[in-house]
Structure I
Amino acid sequence: MTGWAWAALALYGVWLLSTFGVRALIQRRRTGDTGFRGLSGTPGSASWWAGILFMVALLGAVAAPAATLVGLPVLVGQAPAVHGTGTSLAVAGLLGTLAAQTTMGASWRVGVDQDERTALVTDGAFSYVRNPTFTAMAATGGGLALMVPNLLAVVALAALIVAIELQVRVVEEPYLRAVHGSVYVEYAATAGRFLPWLGRFRTA
């Protein structure tokens, strides 16, 4: 399993560097702003927990393969098909994250500033799914968990999924409704939340 663990660490490093580090540099060069907004909400609130769980997921994605390298047992033994599928899923998630970030352009943010107003992005993958970046991130997390399926990987993936659900439902959707009003509601009635056809808003 050490080979898969090293591969997972390398792939995660590339994902983290490209989707946060490089993307922030590109954003700053184009707009003068890195796009980072950080945690939102008061401590203990749902939005605050979303940020905390994101951090747990990010740290867990490193801790899981590192723990395997020092002897933590995996839940699934030598299963090349499982680990290979995870690798493919993680790579697809990485590429999907980059594509979605590129489509967002100047509207790309990490976190939400309630006083800020950004353009509503509805083209590309956003014409089918309202949150393709999060969908791709979940795919990456799931792929990494399959590459090194130990207990820490399961915890990290669970934290990521809960964080995404909270961030979208409690923070971003109310914010977008407030900023874009009926335009967002009409858009959300045609595009799924994380997958096409699923999680669309119902309109009268």
Structure II
Amino acid sequence: MARRPVKSRPATLARHREILDAAVEVFGKRGYASGSLQEIADLVGMTHAGVLHHFGSKHQLLLEVLVHRDQDDVAELEGKHIPDGMGLFRHLVQTALRNAQRAGIVQAYAVLSAEATTEGHPGQPYFRERYDFLRREVANAFRVVCAEHGVEEPETIDVGAAAILAVMDGLQVQWLLSPDDLDLGRASAFAIEAIVRAVVGADVAVLEGEAVGAP
């Protein structure tokens, strides 16, 4: 007879989250290669072996940090999945607004995604699959918006999808370097709306100005 799955106790889940938060801080400041499990363990008052007890390996901890970020982004959405059509572009703007309040995880993502371009990095498959998935989702959203506006699908859909992801990640790096000089939410909304209009070829509004902090 198959064994029933063992439910994690609240205390165990809380400890699990503490380690993830510590890993975000360490990987964000030092990167995956230089950030050690011992540093993470010290932040939560555990031993190196204790961290391994929860995650098994440093590689697995890295993957759970990345997955945790993605799950957190869609936790409050219907079906826990990014929306379609114009709703997707609005979700991207809201994500940028949220990221402006969580510099630690944004920094970790920026550092790890850059590191993952090197051959053999354990996070490379994750980032490759993530970008492939997001480009498809954004491209499909463009197709939905074009259909809604009676616009023939342009050849720039795939380019526009890649451009939106690039501008969001690039703005995050600029913001991390000079947070007082850049409004991440407003800059992201401006860029996303400009790209959507350029691809769709219609006067579409992603968000009202006041939704991104405009006066």
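No lab work stands behind these numbers, since they all come straight from the coordinates. On a predicted model such as this, the values are computed, not experimentally measured, just so you know. Cβ atoms are built from the backbone, for glycine too; each structure is taken alone.
A value of 46, 24, 23 was computed for Cα extents along the principal axes in Å, for residues 21-116 alone; which of I, II is the source structure?
On the way: I: 50, 33, 20; II: 46, 24, 23.
Matching structure: II.
If relative contact order in percent (Cα under 8 Å, 6 or more apart) is computed to be 29, which of I, II is the source?
Numbers: I: 29; II: 19.
Going through each structure in turn, the value belongs to I.
Looking at structures I, II, which one was log10 I(q)/I(0) by the Debye sum over Cα atoms at q = 0.10, 0.18 Å⁻¹ calculated from, given that it came out as -0.44, -1.27?
Checking each candidate, the match is I.
Work out which structure the value 2.8 belongs to, where distance in nm of label points 7 Å out along Cα→Cβ at positions 45 and 69 was derived from one of I, II. Please report the intermediate quantities before stating the final value.
Working: I: 3.9; II: 2.8.
Checking each candidate, the match is II.
Given a computed value of -23000 for helix-only ellipticity at 222 nm (-39500 (n - 2.57) for each DSSP H run of 4 or more, over all residues; to 500), which structure among I, II does it belong to? Intermediate results must be reported in sequence, preceding the final value.
On the way: I: -19500; II: -23000.
Derived from the structure labelled II.
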